[in-house]
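In the part that follows, the structures are each spelled out as structure tokens.
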Structure 1
Amino acid sequence: MAKLGFGIVGCGMIAQFHARAIADLKGAHLTAAYSTNPENAKRIVELAPRCQVYGDYAQFLKHPGLDIVNICTPSGAHLEPAVEAANAGKHVVVEKPLEITLARCDRLIAACRKAQVQLCTIFPSRFSPANQVLKQAIDEGRFGKLTLGDTYVKWWRTQQYYDGGGWRGTWKLDGGGAFMNQAIHNVDLIQWFMGDVAEVAGFTGTLAHERIEVEDTGVAAIRFRNGALGVIEATTSAHPGLLKKTEIHGTQGTVIVEQDDVLLWQFETANRRDAAIREKFARRVGGGGGAADPKAISYAGHREQLRDFVRAVQTGSAPKVDGEEGRKSVEIILAIYKAAESGRSVQLPLKGDPRFSDHVAAR
């Protein structure tokens with residue numbers, strides 16, 4: 001079987017994680033990149049010397065052997081290049097968030113569906129081994145009745161971080177702050193673990209940074225459709241930056257995961273795998289996981305998710321995190337913003353507000 005050819009659109013920091021991940025995959029290679037910044041493009045070529053760089057997007061899409069296009073542009077600029085790629089018959093990978101409004105998410109999903117190409121949204125935390133075993137325990141019913149699901153992203157970003165990128169901290173291209181940019185991974189995780197969200201209430205503030213339009217601190221209370229409750233905390237104002245944490249509680253068990261470590265794995269009824277899980281995932285992470293430095297994250301999750309996408313393209317089966325899955329976290333975050341702005345709780349799905357859009361993707 002011929003190797004699948006990947007192409008990267010937008011060669012900023014996150015594109016380097018995609019390039020490293022692709023380099024580790026059997027049956028795939030990075031063959032092309034599109035960038036308007038020669039210095040950024042040079043860094044990608046250093047990681048993939050045979051990669052051809054284009055400054056013209058139409059020519060990039062015509063590159064021989066290009067099968068999959070990875071969208072690594074700023075968050076609010078995902079839609080247009082993704083739609084063009086789909087219309088050109090390319091499968092599409094989109095960095096989180098899928099887009100920054102539901103209308104733009106829906107247009108992207110609809111375009112890929114119409115073109116009959118595969119679409120996935122990058123959420124590498126779902127592919128963390130610790131999160132995988134936690135999800136398995138939930139699916140097996142080991143928690144009994146789920147009661148509480150909490151997640152915390154208490155990170156630190158300097159003022160220089162926001163000043164150094166013209167799109168960071170803007171509604172137009174970032175789509176939000178600590179919730180939409182940093183904590184969206186954990187927003188995705190908590191709904192993946194706990195199920196669909198029914199209602200949110202929230203507060204947001206800009207407390208530690210200047211010259212940004214969006215929140216650097218936020219808290220949200222969540223009611224899930226299964227009746228369980230939860231809390232999401234998101235910030236880039238907590239010096240020196242802490243490891244992200246998720247806590248799942250039920251009537252028969254509790255699990256706490258910090259980054260990729262299992263701090264607590266306790267169930268009313270033990271099984272033969274529990275001791276091995278505790279030993280395997282006990283304090284094995286050495287780095288800060290991006291808590292203070294956005295570059296200090298592993299690309300392993302990207303690699304495993306792109307491996308899953310290669311499988312989906314080769315077999316015609318669905319990727320584990322498709323466009324509809326990627327849309328869920330965007331809707332939750334927009335509901336939190338709406339709740340914070342209005343001072344009232346907001347029910348999901350979001351309807352009747354043109355700022356946030358009904359779900360209009362074609363079925």
Structure 2
Amino acid sequence: MGASVSDLDFDVVVAGAGPAGSLAARGLARRGAKVLLADRSSFPRWKVCGACLGPGASAALEATGLSAIPRILEAVPLAHLTLVSGGRQARVALRGNRALSRESLDAALVEAAVAAGVEFRAGCRVSLAEPVGGGGLEVVLRGAWDGSVRVGALVDATGLAGGLCGPPPDVSVRSRVGLGAVFEGAPPDLRAGDLRMVVAPSGYAGFVRDERDRLTVAAAVDAPALHGRSPADVVTDILRASSASGGAAAAGAFDLSSPLHGWKGTPLLTRRRSPPARPGIFRVGDAAGYVEPFTGEGMGWAMGSGLAVVPFVESWLVGRADAGRAWVRAYEAQAAAAQRFCRAVSWALRRPSLVDTSVRLLRRRPSLAAPFVAAGSVPSHGFS
């Protein structure tokens with residue numbers, strides 16, 4: 001039988017074993033900290049995600065010496081994006097994107113963290129006890145591992161629904177809901193290496209084959225569209241509204257009502273969080289805030305923040321009282337730069353006439369997409 005919580009001594013608890021949490025835990029352990037990484041789900045687990053690993057995420061893996069993971073997991077290089085809207089479709093070249101399931105990626109990153117000395121516990125919920133004297137934080141664990149542990153710092157990587165301490169997030173009134181599912185097999189017209197995005201007035205949906213040749217579907221839709229409707233119906237409506245051959249083929253030749261995983265949803269996507277209410281807590285990844293669209297960009301932000309938070313947590317542990325505030329300033333400065341592009345894309349995707357015009361132009365001159373592809377390829381791990 002393994003040791004109980006009370007028998008172990010940790011410097012840091014990282015709550016959430018997604019890409020941000022695993023990279024933060026691994027980075028802290030490599031610098032000598034005793035780290036517990038806990039996640040409420042069993043592993044491996046599926047999450048709502050477009051399965052797109054963008055250039056920002058690849059840069060983060062390169063920076064931490066894990067660049068071989070996509071190759072080892074046989075991630076699928078994505079060479080083209082087919083944009084479908086208003087009865088037309090345009091095909092543009094991508095640069096540095098790959099398709100990789102979250103089951104495979106998250107499990108590999110947890111394994112890398114464990115190899116660096118991190119203690120990992122799945123099926124374990126994390127919460128905070130009320131403040132007590134003597135400094136530090138008392139972290140309560142429930143589930144596969146019960147008890148409490150006193151630590152110097154807590155990294156909150158609990159995702160969109162997270163926020164272990166502090167006020168609720170400021171959610172954009174225009175925010176959309178995320179939907180996702182994985183299907184065994186894929187429509188025959190969707191080739192490996194192609195990413196298809198279908199845009200309609202009520203939202204947009206992306207389709208890609210992952211490394212196991214399964215179809216991953218990820219969508220962002222207006223919340224009212226889900227009233228009295230199933231996610232499969234809403235995504236099928238987006239495909240039908242596109243009225244192009246790519247959309248019609250995916251809707252007509254593939255049953256979206258019987259997924260292998262899903263359908264699952266997310267909270268409202270675009271949100272901003274205030275700093276944690278208690279010192280010693282550092283938010284990373286989606287728990288720190290999020291902006292549509294949720295393709296490969298979000299993975300890049302998450303992994304970049306997981307890497308970047310490490311020296312700030314380390315500074316806090318050795319007594320630098322302003323380390324938490326310094327992290328908030330650094331994160332917000334970098335996030336503002338990294339997410340500006342996606343705010344513009346999100347704004348454009350809500351204007352069908354603009355999307356239709358863009359598709360018509362790209363059909364004639366695909367090279368016009370090059371500046372936008374380059375803007376979405378900026379690495380996001382360079383926090384100052």
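Only the coordinates and a few stated rules stand behind these numbers; no lab work does. Small disclaimer: the values here were computed from a predicted structure and weren't measured. Cβ atoms are built from the backbone, for glycine too; each structure is taken alone.
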Calculated from one of 1, 2, semi-axes √(5λ) of the Cα gyration tensor in Å reads 31, 24, 21, and the structure in question is 1
Taking 25 as the value of relative contact order in percent (Cα under 8 Å, 6 or more apart) derived from one of the structures shown (1, 2), identify that structure.
-> 2
Comparing structures 1, 2 by Rg/Rh (Cα atoms, Kirkwood Rh), for residues 197-268 alone, which one has the largest value?
-> 1
Ranked by volume of the Cα convex hull per residue in Å³, for residues 37-84 alone, which of 1, 2 sits at the highest value?
-> 2
Origin of the derived value 146 (volume of the Cα convex hull per residue in Å³, for residues 125-308 alone; candidates 1, 2) | 2
When 1, 2 are compared on distance in nm of label points 7 Å out along Cα→Cβ at positions 101 and 325, the highest value belongs to 2
